[in-house]
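Heads up, there are several structures right after this.
Where a number appears in this text, it was derived from the coordinates with a stated rule and is not lab data. In this text, all values refer to a predicted model and were calculated from it rather than measured experimentally. Cβ atoms are built from the backbone, for glycine too; each structure is taken alone.
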Structure 1
Amino acid sequence: MKAAGFSARAFASAEEFLNSGEQHDTGCLIADIRMPRMSGLELQAKLNSERCRIPTIFITAHGDTNMRMRALRAGAVEFLTKPFNDDVLLEHVKAALEI
């Protein structure tokens, strides 16, 4: 992301992101479905319950159609299955930032 000219920050977990206080300053969130303690879908639900609508792109190596539909219905802008092309991710981030 930084090489493409975007500012980016990485967090070790969903909880670390939530505790950072940066939810309202985040233009786009890229989250894995499987993360320690809190899954990406649980993070999305928590943000939605707090009325914090961040365009979210999910990435996963363990997704299925039901999981994809659940994420998209809850407001995700994309759901990418690993491995994916970095250019594809970058295009989805650009589109998410235009929302």
Structure 2
Amino acid sequence: MSEFVVVLCTAPVGGSDKVARVLVEERLAACVNVSQARSYFVWEGRLSVDPEELMIIKTEQRMVEALKKRILDLHSYQVPEIIVIPIKEGYEPYLNWIAQSVD
């Protein structure tokens, strides 16, 4: 059985559409959910509070390096968030769909 992961990546409002579309069209991800978020972080020594979009990306572990490279190619941030979380367990038909959806 494949190893499945969720990749989290934030983008500025309106900045996730192209990234999400390319990841799915190029079969690096089976699905990308985009949700609104408000992020609090320190950047260049100052507290920032920004509206962002959170991409929740479902894929297989074997796709992660190519997926990260593609995000870095497309993303507008100098240091984009790319966090990979293993999926320990899930609904088997859904996991099978992920496996069939990525190359």
Structure 3
Amino acid sequence: MSERRRYSAEFKFQVALEAAKSQKTISELSSEFSVHPNQISQWKQELLREGASLFASRRAKQQRGQEALQTELYEQIGRLKMEVEWLKKFARYCGDETHYD
């Protein structure tokens, strides 16, 4: 039984990209890279199917980062409001006649 070859992600991407360019036939690429034509076709299909997600994931990460920042800022605002209310009550308790409303 022959041992299965493992290919790096970079190698798969390079081969799939060459196949997607369509400058050489799958058979030519198979000979050039010593990979079965069916495997090259599969990698090409995967690249074309999943390629758009590379850009979508970047936007999704940015969106999640903005949402996390917004949540943190709202929490800080809430804490600060509570502190201001506490300071107003404390000032009244101490007899400060200045109005902070």
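2.2 is what came out when distance in nm of label points 7 Å out along Cα→Cβ at positions 43 and 59 was calculated for one structure; which of 1, 2, 3 is it?
On the way: 1: 1.1; 2: 2.2; 3: 2.9.
Computed on structure 2.
With respect to FRET efficiency 1/(1 + (r/R0)^6) of positions 3 and 67 (r between Cβ atoms, R0 = 35 Å, to 0.05), the largest value across structures 1, 2, 3 is given by 2. If helix-only ellipticity at 222 nm (-39500 (n - 2.57) for each DSSP H run of 4 or more, over all residues; to 500) computes to -11000, which of 1, 2, 3 did it come from? Among 1, 2, 3, the structure yielding -11000 for helix-only ellipticity at 222 nm (-39500 (n - 2.57) for each DSSP H run of 4 or more, over all residues; to 500) is 1.
Match the computed value 25 of relative contact order in percent (Cα under 8 Å, 6 or more apart) to one of the structures 1, 2, 3, and report its label. This figure was derived from 1.
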